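Please find the structures below.
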Structure P
């Protein structure tokens with residue numbers, strides 16, 4: 001039996017243009033508000049999250065002042081789990097900002113790819129209590145369509161009349177990044193002309209957050225919650241859970257230019273791999289992550305010495321930050337400026353990679369790297385050029401955005417400036 005090739009065959013570079021972006025995060029509803037707070041490096045973690053009342057780990061980066069009624073019909077809104085609501089608001093902003101007209105596009109060639117790991121967790125937990133306390137006849141008939149992980153993508157396709165493929169990626173905390181990578185492949189293959197992509201997650205429910213707490217994955221330092229999430233700090237000790245969504249509109253670069261679109265950045269490379277190591281812990285040397293990073297470089301035809309910036313997965317856990325730092329150093333050296341926006345918006349699981357993809361695109365567009373919030377004492381063992389205390393003006397042409405998840409899931413996007 002012959003062995004598979006050790007090096008994938010080279011492919012012609014393919015640039016997917018990012019022509020629209022939308023975000024809903026703890027930093028704000030909308031790209032402008034979220035990006036402003038990321039640039040300021042102002043943390044959002046807090047107690048008093050109503051959904052988490054009564055549990056010891058009752059802190060999170062929650063989306064506040066969220067009113068989807070301006071984008072979703074009130075009759076439909078109560079039929080949607082929060083994860084779908086977040087996705088629809090972000091998608092509305094993204095498609096609107098792209099300048100695309102749904103009345104003139106070929107709907108059969110418009111696809112949706114959304115990352116989601118948990119689905120309608122709040123709906124599931126609420127209806128489980130109804131079942132136990134009031135009996136099966138009181139369980140909502142909408143339970144299944146509200147909790148199914150695919151429904152965020154489904155409702156986006158309904159909102160915009162998109163008749164192309166509608167897919168959900170579930171690669172844990174890499175889901176949003178995987179979705180963007182798969183969306184680019186739909187363009188590259190010729191299946192779609194436009195893909196609405198990103199990630200959403202609404203995991204702030206007692207059972208899930210307690211589960212993370214029991215794993216000791218959550219931040220233990222809670223004296224000042226706004227500074228609790230501290231990626232790459234010597235004193236880091238866990239992540240802060242969050243909810244949120246981000247959506248990007250992708251088109252072929254030549255199509256976007258032909259219609260005079262405002263191109264924010266290009267998705268020029270994508271790589272994915274598995275650690276094949278442990279259910280929850282990363283490969284300590286980051287070998288699986290390295291495979292994904294090198295694959296993204298190879299896909300884009302970009303040398304490691306050309307990467308100017310890394311938007312890190314940077315969860316603020318001891319193992320993840322250390323493994324990621326080893327990967328960055330080994331592949332990219334100490335040259336790229338590194339940041340993690342999780343110090344501001346927390347860790348929104350499947351939505352994280354999509355939020356970070358938007359942040360990376362904005363960094364390339366504006367030439368400004370947001371600081372890693374709450375980083376006071378950089379861990380000397382990590383040996384990275386981490387941007388902290390204040391943002392940094394740069395002329396960045398090439399950036400990578402890393403995402404890693406439970407199960408050893410690794411996904412990396414390579415973005416280039418226009």
Structure Q
């Protein structure tokens with residue numbers, strides 16, 4: 001086990017709100033943010049969990065807002081707020097010992113659909129010169145570096161819906177190796193494009209509850225039928241715990257363990273018995289030098305798709321046996337933010353440890369199958385201080401698990 005990594009700042013922009021406090025309050029109410037989405041009007045699935053009340057021009061200024069896509073705008077605002085929350089000054093920039101690692105799982109489909117439309121109409125002169133720099137995944141991290149003067153390693157991880165969790169794991173390694181002193185780590189995504197909605201609909205991955213969108217996202221519930229598209233960003237400020245104490249920073253939590261690996265099974269379906277997920281959970285426990293009894297709760301990937309939830313339940317049962325800790329899943333409230341989901345979950349795990357409580361899973365009424373988890377439902381549940389697991393999985397059999405302890 002290497003040096004403990006402290007979380008000293010949080011920035012969140014999600015369908016549950018624009019601050020950690022707003023997010024926590026909405027999570028604890030346990031009601032879905034899903035609603036009809038004008039961006040998706042006329043499609044077979046026309047609802048999502050959007051970020052509301054977000055004004056990029058007001059947050060970033062009109063020139064910066066104009067040259068960036070929505071997922072970059074989310075990342076910029078979340079990063080600024082995380083740095084402020086950590087008490088870091090940015091006069092003169094954060095410097096060459098500060099890195100940025102963000103999880104982004106895809107290009108900005110909204111921009112590309114528009115620009116390909118110009119090409120399809122034989123109007124190449126109408127393609128925007130900003131099309132590439134405003135939409136390629138690496139620009140989310142690049143724009144943060146430009147904005148905050150972070151001149152250390154700068155990269156994006158792309159492990160599908162595990163991208164945000166992978167980014168935190170990579171950031172942890174940069175700190176443990178001594179390459180960086182501070183890393184802004186997290187993820188950002190805006191999945192509410194017509195192309196994304198159409199692709200996932202064709203794959204039968206989305207819920208079809210058009211008449212009751214607020215009841216559509218229901219992780220681990222017997223009547224689940226798919227996930228709901230979401231969006232948002234989370235950025236966590238990470239630094240070595242010794243350095244955080246030296247500058248008298250507030251330590252929100254400690255990132256103590258990380259485990260990752262591949263199913264090597266199927267392009268889009270998880271291993272039916274959760275083999276890769278179970279190995280990643282065990283790896284995170286070993287990395288943290290924690291035992292099963294140390295885990296106070298699990299913040300599950302919990303997409304609300306039939307295959308994912310079954311495989312995840314199987315993995316948890318394989319690791320914990322009959323004593324699986326209380327399980328929550330934020331996607332019932334905020335939908336699935338794809339590449340940002342793991343980072344948002346990580347931030348929520350930190351908040352749960354800070355508050356000593358686990359938020360409920362929205363729309364959960366009862367389980368099916370052979371695996372019976374202790375799902376937190378109805379209201380938040382107090383838990384004793386300890387450790388929290390945050391699990392993320394994605395297409396290609398990607399598995400990434402983070403283990404946090406109280407600060």
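Quick rundown of the values:
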read-out	value
Given 4.0 for distance in nm of label points 7 Å out along Cα→Cβ at positions 182 and 334, calculated: source structure among P, Q	P
If mean count of other Cβ atoms within 10 Å over residues 150-157 is computed and equals 20.8, the structure in P, Q	Q
Which entry (P, Q) yields the derived value 0.95 for FRET efficiency 1/(1 + (r/R0)^6) of positions 78 and 390 (r between Cβ atoms, R0 = 30 Å, to 0.05)	Q
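Any read-out appearing in this document is the output of simple, stated calculations on the displayed coordinates, not a laboratory observation. Quantities reported herein were computed from a predicted structural model and do not represent experimental measurements. Cβ atoms are built from the backbone, for glycine too; each structure is taken alone.
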